[in-house]
Structure I
Amino acid sequence: TALVVGNWLHSYFESKQAHEKFKDEHPESISKRGPTKGQLKSDFKVANAMIQSLTNDHDFNLLYQGDKEVIVTGEIGGYPWKGKIDCLNLKQGYFVDLKTTADIYKAYWNPETREKEPFVYAYNYPLQMAVYQELIKQQFGVTCKPYIVAVSKQDPPDKQAIDLPEYRLTNAMNQVLESQQHIQDVIKGEADPIQCGHCAYCRSTKKLESVVSADDLLID
């Protein structure tokens, strides 16, 4: 549902036609029983509130100018990559990626650094932005600055334009170069995936083969 809600918002800002098509393809957004039958379900009412929050914002409308849903392709470290840019403004040298989140200012626990971090880093969005930046450069010959526009699922929604420090993008690209050989090996069945230990798949395959300190139990 979270993915559908996110794409509900993305399709709106792509075009009116894209949004209507997306709504037609997702009848699960409409309640089919009870007193709310025929109405939008609560998650999608929230999505509409997020859309309204952005469309009513003058500065967002100034920023979100350019070509929408641009497909970019290229090669990084010998491997093919493909991405889709929410809003690309080549003339002014930037691109924008829309993100929905529960709370823009919620802190997430990073067990590796043993520090709290914002959702942008918890979901490794600098990696996505670094890849997009490189693919845009390869395809159009322009180095574009990435911006994230985040909108929350709160009532009323919060919103924030977010800049990414250059060192974060550099570190993320290094992570891509270091990791993609392993990822390819996993895809081919030649290596085992590195488990996060907390998602549905990891929980279903977990074995009680280690003991951890109670100090390490927090994950957010």
Structure II
Amino acid sequence: MSPRSQSVNEELRRRSRERLLQAAVELVGERGYEATTLADIADRAGSARGLVSYYFPGKRQLLQSAVHRLMHLTLEAALNREPCTEDGRELLARAIDAVLGLAVDQPVLMRTHMSVVLQAEGFVQCPEQQRLASLLRGAVERCGSEQVDTDYPLLRALLMGAVFAIVLPGAPMQPARLRAELFQRYGLGWELGVPPGGEPPGGTRQISCRTMDQCSPK
């Protein structure tokens, strides 16, 4: 049997790593951080325990990468959903709604993520975090920012604060109120993005779709 090519090996490693990231998201969302072990994650992913240590220094780094992956996949899907658009205000609205939606849908996971991020080590600089940053930065730029290096970190901080407010145990804030504050700050119409309350997304009514080639993620 001939040896596998480098490209095949790289693809296998990529899939193995992504299975571990997905398993971490599922288990921490179901059980919480402390009740989830690296062995549990390896079992859920169908991987050997040693592979976890091969890809990640520890559980904290694995969790951050896993949540950043979930966030960038969710954000990417929101930005590229039908009808596709180049309207910067609609894209920023979709980005805000996507992040707030994760806090609503995955409160245990996002609360754990915020707790881990606030530890002394801070953000893990991983490919997943870089993809997330690129998408958010791109939304700020396409919305017309002339100071992206300043405006992107501010948006990131505001979204982190909003997520924290939604998942705060015992005193959560209503997502609709936080959304309204963010939309007002950026001059976004309430109908843009995915309005709460079952209303149709504003982008569906206002913005025509590009061709399928243009619509696909780059």
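FYI, it's all coordinate maths here, none of it is from the lab. Note that the structure is predicted; figures quoted are calculated from it, not measured. Cβ atoms are built from the backbone, for glycine too; each structure is taken alone.
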Self-check item: Value 1.0, calculated as distance in nm of label points 7 Å out along Cα→Cβ at positions 100 and 180, assigned to which of I, II
Solution: II
Quiz prompt | Source structure (of I, II) for distance in nm of label points 7 Å out along Cα→Cβ at positions 36 and 172, computed value 3.4 | solution = I
Quiz prompt | Structure with the greatest value (metric distance in nm of label points 7 Å out along Cα→Cβ at positions 68 and 156, set I, II) | solution = I
Quiz item: Can you say which of I, II returns 24 when relative contact order in percent (Cα under 8 Å, 6 or more apart) is computed?
Solution: II
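Out of I, II, choose the structure whose coordinates give Rg and Dmax of the Cα atoms in Å equal to 19.7, 56 when calculated.
The read-out comes from structure I.
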Quiz item: Taking helix-only ellipticity at 222 nm (-39500 (n - 2.57) for each DSSP H run of 4 or more, over all residues; to 500) from the coordinates of each of I, II, which one would give -21500?
Solution: II
Practice problem: Tell me which of I, II gives 1.00 when you compute FRET efficiency 1/(1 + (r/R0)^6) of positions 4 and 148 (r between Cβ atoms, R0 = 41 Å, to 0.05). | Solution: I
Quiz prompt | Structure with the greatest value (metric mean count of other Cβ atoms within 10 Å over residues 44-51, set I, II) | solution = I
